[in-house]
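Bear in mind that the values in this text are calculations on the coordinates, not laboratory data. Every value quoted in this text rests on a predicted model; they were computed, and no experiment measured them. Cβ atoms are built from the backbone, for glycine too; each structure is taken alone.
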Structure 1
Amino acid sequence: MLKIVLLGTGNLATHLFKAFSETKTVNVVQVFGRNSAGLTFFEEKVDTTDDPGKLQKADIYVCAVSDDAIELVAQYPPQEDSIVVHCSGAVGLSALPKEIKRGVFYPLQSFTKGSQVDFSQVPVCVEAEKQEVLDILLALGNSISETCIPIDSDQRKALHLAAVFANNFTNHLLHRASVICEEYNLPFSLLKPLIGETINKLDSLSPLEAQTGPARRGDKDTQQEHMKLISDMQGREIYRILSQAIGDTYGN
């Protein structure tokens with residue numbers, strides 16, 4: 001059984017703790033948090049500490065912290081034969097001490113406080129310099145997910161970029177759609193079936209094939225009417241750039 005120490009108390013650490021706790025091959029022996037208040041959720045479930053000097057011995061130390069804290073927190077585990085990993089899509093292996101067994105354990109998902117996640121459906125991407133470390137990380141990933149694959153640093157950073165387009169930018173566009181609905185006294189819920197269909201049809205079509213709308217059709221009149229309805233300059237510029245990009249993609 002793999003012994004794990006989680007370094008972090010945020011959304012990702014919470015979801016990882018729940019996922020690992022449901023397996024028969026992983027034992028989370030401790031959760032470390034720099035802020036003792038963040039340990040409240042874990043205190044009755046596992047040993048906790050806010051003192052780096054009191055970290056337990058483990059097979060793997062998982063740095064589930066913000067990107068700018070990885071380099072600092074990665075210094076805390078005992079410099080012995082353990083593996084230290086971070087969970088970032090954008091941070092290189094170089095953020096971890098070079099003299100240790102280091103790696104990356106990157107769950108490709110957006111984690112929000114209070115939102116339930118089925119970790120079995122979350123792809124986990126792992127990276128390591130040594131095959132022995134990679135094999136252990138693959139076993140760890142397969143213990144909680146149906147999809148665990150090895151990727152290199154360049155692939156991971158590209159995947160993170162793709163995820164920003166697919167998730168973060170898309171969510172902001174949905175926010176802008178909700179603002180438009182609010183301005184015109186419309187319930188945003190009217191759009192939810194359309195949003196669901198947009199995602200569902202990707203099971204049978206590529207995004208290139210699935211594209212619809214006035215920009216795809218080259219319908220300039222409708223685009224001009226839409227521009228008149230957008231109340232802020234930034235919103236109009238976003239609409240223009242995206243419409244132009246879609247038009248260029250399809251030769252309109």
Structure 2
Amino acid sequence: MHIFDSHCHLDDRSFEPDFEDVLHRAAAADVHRMLVVGIDKRTSNRAVMLANKHPGIFASVGIHPHDAQSCTQETLTHLTALASDPNVVAWGETGLDFNRMYSPRKDQERWLIRQLEIAETLDLPLIFHERDSQGRLLEILEATASTCRSAVVHCFSGTVAELDRYLEMGFYIGITGIVTVSKRGKPLRQMIPSIPADRLLIETDAPYLTPTPQRNTQRRNEPAFVREVLLKVAEVRKEDPAALAEQIWDNTCRLFRIDPSL
């Protein structure tokens with residue numbers, strides 16, 4: 001199979017001791033491509049460095065809502081220049097997170113809107129993070145609607161109504177290891193059959209959100225484990241895993257404008 005982990009953080013220091021082994025395990029699990037997602041200036045720089053060093057790795061650049069309070073125009077100018085690298089295929093992750101409130105709401109909203117503008121100027125697809133924004137992210141996206149905007153809602157865990165609105169906007173839906181977790185993943189499993197096959201993406205969010213059964217023995221998630229996400233989604237949708245893998249591979253390459261051939 002050809003499997004694409006559409007969202008991971010291989011820049012994380014936890015991967016430094018065994019980085020090459022992580023890549024080998026991914027390949028052994030048929031995970032042939034990975035998108036390393038930047039969340040601030042440092043991690044965006046590192047994501048691009050990894051993408052330039054390792055075939056099959058791509059990068060995104062952006063400012064996570066947790067880091068919005070430290071964002072400046074200079075930071076965005078730097079990321080805009082960084083985005084000219086051919087291995088940068090998306091802007092983000094950006095969005096709103098009103099759960100832990102690591103950054104004030106006004107900062108999150110201000111820099112989200114600015115990043116929407118930059119992504120449109122650069123003609124880059126977006127990676128959205130949303131948690132407990134109570135519809136505010138959707139309000140901002142609808143108020144700044146663009147006919148050329150493409151995006152994935154990373155680690156979707158919203159409501160049926162929110163899912164419908166994202167799909168109406170033409171967005172893709174990113175599914176993480178949460179789908180494998182018995183209690184926490186139940187609402188997501190109920191919604192997955194209603195997601196059009198050509199809008200599905202799978203992701204690890206590594207080193208976070210380790211799927212079952214690996215989460216029973218390992219704390220750190222890694223790209224190889226995205227295979228478990230694929231298998232669970234295929235089970236829920238009653239589809240052949242290999243066929244679904246090819247569909248999701250094509251979806252991911254289409255969104256990020258990557259040649260699907262290996």
Structure 3
Amino acid sequence: METLELAYWYLLLGMSILAVGVFIGLQFVTAPYGMTHNNRWGVSINSKWGWFWMEIPVFLTMGVLYYLSMHYGIKPFNWVTFAIFVFFEVHYFQRSILFPAMMRGQSKMPISLILTGFTFNVMNAVMQGGWLFYFSPDDYYPIEWFWSPQFIIGSIIFLGGMIINLQSDKIIRSLRTERTDNNYYLPDRWLFKHINSANYFGELLEWIGFAILSWSISGFVFVLWSFANIVPRAKAVYERYSQFFGEEFTSKKRWKIFPYIY
């Protein structure tokens with residue numbers, strides 16, 4: 001177990017370093033999905049299936065890690081870690097099952113990108129599940145954690161971010177009246193009046209909240225990864241809207257993702 005724990009900490013270190021590299025790389029390369037899709041990344045499939053295959057591994061792997069920990073008595077049942085587990089799984093059930101099912105349009109996603117996301121998501125489940133169900137100290141999450149500042153503040157941020165993310169996705173979806181509509185439209189309601197990527201803003205808030213409520217290094221490594229992927233994506237979306245809509249868009253003077261900052 002000590003060897004596995006050492007490997008786990010090396011994983012966290014390696015993923016942190018890799019996240020910095022990904023952030024730098026995405027300043028020069030745009031991930032090819034949605035409105036930025038291109039054919040240079042190889043064979044593509046429908047984005048609905050792409051999102052499913054890319055996101056379902058983290059949902060399943062987290063569940064397997066929890067089951068194995070409980071089944072083999074690695075850690076006793078803990079209401080706090082179970083609640084954190086539920087937070088995590090609710091997000092990824094929505095992201096891997098509900099989100100793709102509700103998508104409209106026939107956008108494409110390269111298989112190479114799906115495999116990259118698949119790999120990261122498995123590693124992320126190992127990071128989060130490894131901490132919660134295997135390597136966190138046995139007395140780290142007492143029942144009093146539920147009324148600690150970390151859990152209360154983190155939960156509020158997480159749930160607020162989820163509401164923002166879900167509502168923003170709903171607004172974007174509503175712009176296409178037909179499931180076969182492949183055109184792109186400019187969202188102009190709710191937070192989109194001021195934040196161009198309100199959906200990404202909400203998702204980033206979710207994982208900041210998760211890191212706070214779990215108060216774990218693994219959670220903060222995930223925030224680093226989320227930032228490394230989401231902020232460059234918000235920039236790419238902003239630039240693509242500028243190309244698509246020109247003065248109609250740029251005159252709105254929206255922030256890319258962070259209010260009053262960026």
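In table form, for the structure just shown:
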item: Of the structures 1, 2, 3, the one that 0.05 was derived from, the read-out being FRET efficiency 1/(1 + (r/R0)^6) of positions 45 and 149 (r between Cβ atoms, R0 = 25 Å, to 0.05); result: 3
item: Among 1, 2, 3, structure where mean count of other Cβ atoms within 10 Å over residues 13-20 as derived comes to 14.8; result: 3
item: Origin of the value 26, 11, 4, where semi-axes √(5λ) of the Cα gyration tensor in Å, for residues 157-196 alone was derived from one of 1, 2, 3; result: 1
item: Parent structure of the calculated result 20, given that relative contact order in percent (Cα under 8 Å, 6 or more apart) is the read-out and 1, 2, 3 the choices; result: 2
item: With Cα Rg over 2.2 N^0.38 Å derived as 1.05, matching label from 1, 2, 3; result: 3
item: Origin of the derived value 32, 25, 10 (Cα extents along the principal axes in Å, for residues 125-164 alone; candidates 1, 2, 3); result: 3
